[in-house]
Structure P
Amino acid sequence: MKSNKKAYSSKILKAGAILSETKTLLNNWDDSLSMKDNLDLFRQDNILGKASRSRVDDILQIFRQRYLSEETVTKTLVTIVKLKYPAEVLDRILYFHTARSDPLIHDFVIEVLWPRYLNGAQHILVRDAEKWIEGKIASGHIRGPWSEKTIERSARELMSTLRDFGVLQGAKNKQLSPAYLPVEAFSYIAFYLSRLQPSGKRLLEDQEWLLFFIDPQTVEHMFMEAHQLHLLEYHAAGSVIRIDFPSDTLEEYVHVILKREN
């Protein structure tokens, strides 16, 4: 169950998906420099080419929250970008880390979009997002009062961000359209989640897969596909499930995935 102490915030939505900006920042990341020095250099050189200093600061703040909280993830994402992973693989990985870094995005997908998708619904309105946010405020999940304007803006930006990540489609009237999860992105996410808890059964049933609108049965099929492609080893005997990976670290594993691409 979700903790009512979770820090929902509207701030991280201010920039949307910022996919192209994220890739530029990762491609110019210098592993020999500290995080602070990298961010200072990006700000100083304005490598994003933004006219507004405040806009640059917003993007860098969000970039930091989404992708710089785990050093291993940061280094791995830098490697993925510099190895020129296909966009459909990289974009799904960036969406995964974005959702995990932002409870507002994460829980909206799992609590609102997934049930609608499961029930065959195709459309979602901004008002639906507003009602969900209002419910979080009423139940105490969101600390502090949000004005009507903040709720409306957050709902619109939430849905726009998910559209940019390919989870929704449509400029004004949004439709549920979960993007295809390539087996390479699936394997990366499986490896990452396996380091948080090693149980094969729990990994198969992890709720994080709902971010991609896939149920345990589909997850199992994807594990079998990844097994056939030698991206991992998947063995099931009744309720006992064993999943092994050919690498010990995330940074090593992305090279295994890339070999599959080539």
Structure Q
Amino acid sequence: MKNILVPTDFSDCARAAEDIGLEIAKKANAEIHFLHIINTPVDWVNLSLEKESLYPETQAEIGSAKFELYELEKRAEKMGLKARRFLVFNKGRIEIDQHITHHKHDFVVMGSRGTEGLRVITGSNTQKVVRHSPAPVLVIKKKTNKFEIKNIVFASTFEEDVHLPFHNIIEFADLMEAQIHLLYVNMPFQFKETDEIEAKMQAFLEKCPRGTCSINIFNALNEERGIQKFVENINADMIALTTHGKTGFMKMISHSITESLINHSDTPILSVNIYNQ
């Protein structure tokens, strides 16, 4: 982990992501970038200086954003970190994807408010970044007095080869000195006997360098409920999952556990795209 991106809109959950991004960068001795996107009523980049005064509210918003980004950069530098700030106009979520690729970020920290109603279908910016990002994305929902990760739940069906994305989770767990708990949620409509599941999870562990992970099977009506209940039972600090980056029609007919948890869980979620390894 050498290059961390923190997209921010300066909201409360984004502030929490800024704090945690800085703490992770400090632990990893990583470079950190802060990115803010402003939507302006006109093409601000090509607007003449004379005409900028016609949009005093936009001028004020830009001035405030520049100040906030400058403060974040200086805060990082006081922590001994290399930092950069970026202010972008009218680019939308796609700019985050391009920034990750262009600057070769290997970790992203974002805030999320969760979504309700129609936005559960259309998706928030955070959900879309999670869906497309080639780098692992840590989603933060709320501010904490002390960011401490000691127990990470990695939920999977272990039906496919997730060893490569799991290495990203191991790297983060090692950085935080955290224990990893492997979790299989056993559901009525996909019921498997305990010995079959345990054998599959043991086979998974034999191929990875983190043989100290605990193996856990939890019975629940659905995956999301099972993950949340298990996290509550062991008081876990983070949920780690792999995502397939589903979009369009396939996204609507194939429920995304990662995005649903982003909507409904206050626990930080680390998502790794299985196709971008």
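Taking 3.3 as the value of distance in nm of label points 7 Å out along Cα→Cβ at positions 112 and 184 derived from one of the structures shown (P, Q), identify that structure. Structure of origin is P.
Among candidates P, Q, the computation of semi-axes √(5λ) of the Cα gyration tensor in Å that gave 37, 21, 15 used structure Q.
Which one of P, Q has distance in nm of label points 7 Å out along Cα→Cβ at positions 8 and 224, as calculated from the coordinates, equal to 3.0? Of the structures listed, the value fits Q.
Which one of P, Q has mean count of other Cβ atoms within 10 Å over residues 88-95, as calculated from the coordinates, equal to 21.6? Source structure: P.
To test your reading of the models, identify which of P, Q gives -13000 for helix-only ellipticity at 222 nm (-39500 (n - 2.57) for each DSSP H run of 4 or more, over all residues; to 500) when calculated. Comparing all candidates, it corresponds to Q.
Coordinate-derived values only; no laboratory data. Keep in mind it's a predicted model, so treat the numbers as computed, not measured. Cβ atoms are built from the backbone, for glycine too; each structure is taken alone.
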